[in-house]
Structure I
Amino acid sequence: MSLGFIYPIGVHFECQRCANCCRDTEKRIRRILLSEVDVRRIREKTKLQTKNFAYLLKGETPFKLEMKKINGKCIFLKGNKCRIYLARPLICRCFPFWIEKTKESFIFKVSSDCPGIGKGKLLGKSLFIKLLKLSFEAYRI
């Protein structure tokens, strides 16, 4: 049996470069969860040991680690810019969306506190297919 997926229809999005996705806000604590693929990519980009940017998680399958933060911000955030943008974790690449898995399907959810939602171009099915494929590769879900 193959699983389907559900994605938000009629959503417009354009990144506002606010970096709220990289830090805690009044409405939420930002957790940047990492797969082994994410960690390998970051290590290759930064030449840092894993312990310098992440700590181990237990019971958060498919995630293995979580990004460290300083004062509620990702350690790779400088001003409003990501210092590892090309190597950023998949969870960051997907934001303001995330995927929840049920027995029948994968469901894309939208972060309503992202100021880029409702702005920019209309997002279509092809974007969510791409994000789902990246998720399969990174997290083996």
Structure II
Amino acid sequence: MSGALETSRWWHTSCLIRLSVLSRGRAVPLVWRVIEHGSAAVSFETYQDLRNEAKRRLPLACPVVFLADRGFADTQLMGHLRGLGWPFRLRITSTLWMYPSHLAPFQVGEIALQPGHRSCGQEVSRTDTPCGPVHVAVARP
């Protein structure tokens, strides 16, 4: 089963946090919460209860691939998802730092790509304190 974690904002005052399951190409909300928050980027603690509630609602033998938007590429979430045994795919911003073992640290946006090309990296750390390894795929439309 695939799912998605995403946020929506209204006039910089409220934020909808939603965990959905994908069915026939559509995201069907499983759990959600509206909070007073001026940004779509919310902390790990803010949506922790939603993740736990979603896990309780899913069948035990249900395979999960966790998908999330840019605001959720944090190390606490990655560790939590690994603990749940859920593989994940997180969109990232070009300003995110990567720490490969064989290169100097760099921001993802520094990867030079021609239009229509992609680059993949394996076994990359997400922060200067080990978080990972993760695999990174970068593409330019």
Structure III
Amino acid sequence: MKVETAMLASALSKSQPRIWVFAGLACLLSGMSLILYFFDPNQYSFYPRCLFHQTTGLFCPGCGSLRAIHQLLHGHLMAAARLNALLVLSLPVVLWMAARQILAGFMARLPAPAFRPWLLWIGLAILIFFSLLRNFSFARGWLAP
């Protein structure tokens, strides 16, 4: 009985920093979401501007993301997709991957997701393709923020 209690105490003490990091990140994300929910990036100037767009006049893959997240927080999926379609389409995948990583960190029975370098290359190719496509004149009407 004492051995089981010691093992449980050891497992809890090892997971303690993870819980605090997770709780801190959850609080930070919640606070940022609340700010973005109540303060529209179209109306308030304290949000950062895209330096790439200011310098070159071209749209990067992230242009329109803050406004898109603001629209998503208000439940306007189509308005968010109009501002940054790549963000809206990739958000479910990113959330699924993050949830799986978090669960693997807290549950010892669940194996950690394997790192696959080819997924990074595909993601990079998609980012570059989206960046190029949204700056062509024929696509500016439906991909530009």
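Source structure of the calculated read-out (Cα extents along the principal axes in Å, 71, 37, 28) within I, II, III: III. With respect to relative contact order in percent (Cα under 8 Å, 6 or more apart), the largest value across structures I, II, III is given by I. Given that Cα Rg over 2.2 N^0.38 Å, for residues 19-58 alone, derived from a single structure, equals 1.34, which label among I, II, III identifies that structure? Label of the source structure: I.
Thinking only about Rg/Rh (Cα atoms, Kirkwood Rh), for residues 43-106 alone, which of I, II, III has the largest value? For this comparison of Rg/Rh (Cα atoms, Kirkwood Rh), for residues 43-106 alone, the top structure is III.
Rule-based calculations on the coordinates, nothing more; no lab input. Remember, it's a predicted structure, so these values are computed and weren't measured experimentally.
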